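Next up: the structures, one after another.
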Structure 1
């Protein structure tokens, strides 16, 4: 990122591990002041803040459950109170409650849609006014390839991610004239705690569906998030960047 970008402030939701953690670490390394939210992983969140502080950066950890409708706005308010502004929002917080259609409970549907879609909407609404006033902002929503393709046993998750893509495009149209850019990143199969526990045969089966013959890493996604937040992406908005090793091309 350019030196002029070093005074920016970012909020990465769900930033204590995985894709969110990788994005937050990259922002911090580039000189951005970074806040992360976490639901229950306080030790990991605190460790991130300590690491950034030791490296001379500024970081903040905020406990927030994005299935709670009030949590996103409270998190945004905490960041603005700490640093006076919020320039970059990465909506990464989310969860799954997988099951086949006939066994999918109403609560499992509601919880996933609330956390993955409504939480992002509320966070965007909370940051938009300040970004419009400064005539600069970057909103990056972490969607998923299943929001494009669908997936068996994930009707709720796929619907939430498809909704996030629609939200991305709609808000991009609303805010574009104020230089607030809104894009989505749609990861494919990414190395996670869950995939690490898979058998070698199961991992090989997943990799066999991918032209690059490997699962992605959180850093693969973080690099794209960083690019979309930078001035190098100043003419990109309303787009869905698929990062899946070619799986769904």
Structure 2
């Protein structure tokens, strides 16, 4: 039977050389994350949480130890295979929405599919509209980022992250540029995606945002300080797609 672990780390270390100094960013991390979990990663600046996220997202490799992602030893893959793994199975959401300002919401969401030769132009549009519908923005498909609120821009970024049907969504301070009401809105989107089976690992420094996750992992000095289930978890209803048309001509 396949393992329930999507992410499995054992005795993971990550060192960086800065001149004559070695910085130990991760110091023997053991971590298991099951498929379908919603994890909040917390810790002070320099605690190791960003390094952890980079390794989980195959943007970096450990110095030693093992990292299995979906049963594959990611720590031993070369750059091309790491890129392929990211493209097939992961989506990324950042604090800065990273949308192209002169392209529409739909065109921003389409971007990851443009590199897949197996996806036709019609399929690209259909899948991108479906992703926008999932986050309740199909009626804003032809709007430019400047015509959208911060929360709507982050929804577009989330749609772009899920258009390839990833098994894992990595979110780095996704509410850092949003006010409290928009932050709650985005957490509702995340919970909806999680209910559909997407595993979510989210870095946040906000304790109230971590309450939307199911489990909190706290880092200090490159080690896991605490790994606890969230008590009194805040739950949101599913996001309702916006009323009206999809904003795209037939």
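Rule-based calculations on the coordinates, nothing more; no lab input. Every value quoted in this text rests on a predicted model; they were computed, and no experiment measured them.
Structure above, values below:
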| quantity | calculated |
| --- | --- |
| Structure (1, 2) behind the derived value 26 of relative contact order in percent (Cα under 8 Å, 6 or more apart) | 2 |
| Given 23, 15, 11 for semi-axes √(5λ) of the Cα gyration tensor in Å, for residues 21-100 alone, calculated: source structure among 1, 2 | 1 |
| Which of 1, 2 yields 130 [volume of the Cα convex hull per residue in Å³, for residues 61-196 alone, calculated] | 2 |
| Answer label among 1, 2 for the case where helix-only ellipticity at 222 nm (-39500 (n - 2.57) for each DSSP H run of 4 or more, over all residues; to 500), calculated from the coordinates, equals -8500 | 2 |
